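Derivation of every value follows stated rules applied to the coordinates shown; laboratory data play no part. This structure is a prediction, so every number in the text was calculated from the model and none was measured. Cβ atoms are built from the backbone, for glycine too; each structure is taken alone.
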Structure 1
Amino acid sequence: MNEMTMISDPTDQAIEVKSLTKQFGRFTAVDDLSFTVKTGEAVALWGANGAGKTTVVRCLLNLFPFEGEITINGLDTRQKSKEVRRQIGFVPQELSFHDDMTVAETLIFYARLKKVPDGFDFEPILNQVRLNHHVSKRVGELSGGLKQRLALAIALLSDPPILILDEPTASLDIRAREEFLVLLRTLKANGKTMIFSSHHLEEITALADRVLLLEGGRLVVDAPPDQLERRLGWETTLHLYMPDPVIEPAMETLSGLGMPVSRNGRGVRVNVAPGSKAKVLRALQQAGIEVEDFSVE
């Protein structure tokens, strides 16, 4: 049974999932999952590997047969599959572009696949995702962050009201991740509905209105991100990546604050109480210690 039952106006639901179940042989990847996403809302699917996040995304896209019901803007995904596809822009985790094609050629190629009318003006989308200065570059020359912006541009070609994103920043460094999140926040502010899977807690905090925590394919928590840690009573583990010469000073600084800290490869691991992540980063900044990247679990 879900820990929280969300009550909402059914006319304002962009996505409605009822009793979604997906089995692979004897393995149940998603188990009797129900939730809704309101128009203009950003909802995160969060959980460990194998929790069912990607399976839910693929069911939403009607890529897997499933039990239960999924409606997108009132349309049944199985009965109205073509109409539903027009409602959705999808950004995958794994990108598969032709490296020898330019950005412009790639957009034209996908526009034809999506049956976008000839003469379509790509400039507004290029400006929106900040690719306007890269149109003549070959895809193989782009950084990971620019490739992800290209994937977002393709998802926006038909101006869909809903964006579905599967671990959209998983392969990006911290700077590219932050830049991509800025783009997504802008799209959300302009009215896009979003559902995205992620394992980055800081990403969820920055973008999501609600978090659906999955465990073993079941929904165990449905809550705003600022309530998540308190609801779960979790102690957060923060992985900090930094240049080797500053690892020992970082450990001394954090130990001096009474935080359990240990070396972790090219950085340190520190356990912090809910809501105290910023305290760690501030302490290191004040000590003049550079943090190159971080992740949360």
Structure 2
Amino acid sequence: MYHRKLALIILALVVALAIASVYIFSPFYEVRVRIFTTTSLYATGLLDYLADQFKKENPTVKLEYMAVGTGAALKYAEQGDACAVIVHAPSLEKQYLEKGVLEPGIIFAYNFFIIVGPKTDPAEISNLNNVIDAFKKIYSVGEASKTVFVSRGDNSGTHVKELDIWKRANLNPAGKSWYKEAAAGMEQTLVVANELQGYTLSDIGTYLKFKKQGRLPNLEILYANSTDLNIINIYSAYLVKKCLGEERKYAEFFIRFLENRQDIIGSFGLSEYGQSLFYPVKDKIQEVQALWVKLSAG
């Protein structure tokens, strides 16, 4: 009787292991990795493209992106709703690193913010070479009721950068009739600026995408200066400490993928827009890291 029971137990274990192995190695088995990301990376299509390339090397992994502003992404991370975050607001990132929400991450790309506005350019910023001077002129013309400025107003990386520029200009437009807060993502903010024929601060990728789609007929790039470090836009990726198990393992794989596949990042946008939308950091990592430290200080 004892041997019979033992044989049945062994048989049950063998069957269980067989079923488990079929599940694990089945092509239908999938590890889902939740990543909260800034809207600019998602809206341009870069993240979907990176996910496709990553899946070729990791066919059982599905990256699930949730596109929100950087502030919201970091809050979701704190709540344990994300396994990784991709963000672009060093001063906010530093806060969540210090709180122990994030593990030390990587910088994997950068580009520059731009100011877009009406073709008539009532603030005459198109010939300037300093974004602080540009904001000062927009403020002055706004006070004269000749233009409006549309802010994202959503604690996103772009919004944080905009507020930092106003601060550096020693100006506070909050509450002014010409200062409009969209409380929305970059796409909707650009649409509002287009409708009002006003100015706004934007990442270059989202603007180029929607401009090409014909959705922003009233907006042009009026200020773009890659030598003005006040408008550098640095993208970082972090693992969330609360993330565990297989999801954590593959989230870490993806972050290393971003670090190692700089060729993909540097070439994205060339064929469609005639220019790269993001710069890889491979050859400038120390310089960009130093700028991140400076920006994180607020």
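For mean count of other Cβ atoms within 10 Å over residues 214-221, which of 1, 2 scores largest?
1
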**Q.** Value -9000, calculated as helix-only ellipticity at 222 nm (-39500 (n - 2.57) for each DSSP H run of 4 or more, over all residues; to 500), assigned to which of 1, 2
**A.** 1
Q: Could you figure out which one of 1, 2 the value 3.1 for distance in nm of label points 7 Å out along Cα→Cβ at positions 54 and 134 was computed from?
A: 2
Q: State the single structure among 1, 2 that was used to calculate Rg/Rh (Cα atoms, Kirkwood Rh), giving 1.00.
A: 1
Q) Among the shown structures 1, 2, from which was the value 0.65 of FRET efficiency 1/(1 + (r/R0)^6) of positions 142 and 198 (r between Cβ atoms, R0 = 25 Å, to 0.05) calculated? A) 1
Q: Consider the structures 1, 2: one of them gives 18.9 for mean count of other Cβ atoms within 10 Å over residues 62-69 as calculated from the coordinates. Say which.
A: 2
Q) If you work out relative contact order in percent (Cα under 8 Å, 6 or more apart) for 1, 2, which one comes out largest? A) 2
